[in-house]
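Novice: What follows is a group of structures, each given as structure tokens.
Just so you know, all these numbers are worked out from the coordinates, no wet-lab data involved. This is a predicted model, so every value here is computed, not measured. Cβ atoms are built from the backbone, for glycine too; each structure is taken alone.
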Structure P
Amino acid sequence: MSYTYDPTNIFARILRGEIPNKTVLETPYSLAFEDIRPHAPVHVLVIPKGPYVSYDHFAREASEAEILDFTRTIGEVCKMTGVALDAGNGFRIISNAGEAGLQEVPHMHVHILGGRPLGRMLPPAP
């Protein structure tokens, strides 16, 4: 996968209002919404509104304002959903990138998962 952004991906369509979502929080540069196939009691996706393919693409090319807004949005979503450490038992943030990372949607996003023990992320290396 390259950094060539596909404006027809499902998250781009959500951002344009073509596909509905259950918004948790919207800011000038980010959108957080409930995952349609949750894997935990709390499963929220946070996406930047800009055309970024993966986290490394976002980290290299997004403006400081976009990066700050995105980071603060993640913190606020954790607080709002009750998984932040000062209010809950913790959470996991996952961002898949590319084929080896099993990225399904070519728009940078993170999954915030919590509300129950999540188990190991990966088995130990052999």
Structure Q
Amino acid sequence: MEIHHFIIIALIGLAAGLLGGLLGLGGAIIMIPALVMFLGYSQQTAQGTALMMMVLPVGALAAYQYYQDGYVEIKAALIMSIFFFVGGYFGAKFATHIPQDLLKKLFAIMLIVIAAKMLFFDKH
């Protein structure tokens, strides 16, 4: 791996970690677009790489900090992790067979829909 490639990957990880700890986001919203835009990864490679990174306990320290301050619902996290495990398997099976251009558009649409809902339709 070339040094500039390593530096870009490290900066993507650092930005995703900082924003993950600060705002609870990182994998999909930061890392996937960054891997595609800055390193030319295919959509599938970016998604697979981000998911592989999450297999390791990379968010453990951030999650522990939230837990210490009383901001973690353990039961909800466990239930989501079980269903993420199953859903992730089937989602990956589908994603690896979808053309990259379509997958990128679906990803972008999902981000826009989520952003619009949070900006304009979120109930306080």
Structure R
Amino acid sequence: MPIDATQPYDDDNIFAKILRGEIPSTRVYEDEWAYAFEDIAPQAAVHTLVIPKGKYVSWDDFSQRASDAEIAGFVRAVGKVARDKGLVEPGYRLLANLGRHGGQEVPHLHVHVFGGEPLGRMIAK
């Protein structure tokens, strides 16, 4: 069920539990700013999630409150994951859902990295 992206951070959300090691995940990449892991229900040949290690509900929250170092570190981590997966050529898609209308389901900022196959149109109407 989509969430309200203005709600306070929930320390019991699934990604917080993954960061604490309480829920297992298949780690793809980790540094001081970000953690990347394989999605358990992939929607493409490659479907990796990248999350910041800080407590941020959404992209809006992150862009307002994160330090310059956190923002740079997170963006670099997303790029590294895409490069390490060999997605730069032929291409890939990044998706960050925000709030109810955006379909955000977990109240922790996360970026989906999709690729490994043609992805088609972004939104079909």
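Novice: Quick check: 1.8 is what I get for distance in nm of label points 7 Å out along Cα→Cβ at positions 13 and 45, calculated from one of P, Q, R. Which structure matches?
Specialist: Numbers: P: 1.1; Q: 1.8; R: 3.1.
That value comes from structure Q.
Novice: Rank structures P, Q, R by relative contact order in percent (Cα under 8 Å, 6 or more apart) and report only the one at the top, that is, the highest.
Specialist: By relative contact order in percent (Cα under 8 Å, 6 or more apart), the leading structure of P, Q, R is R.
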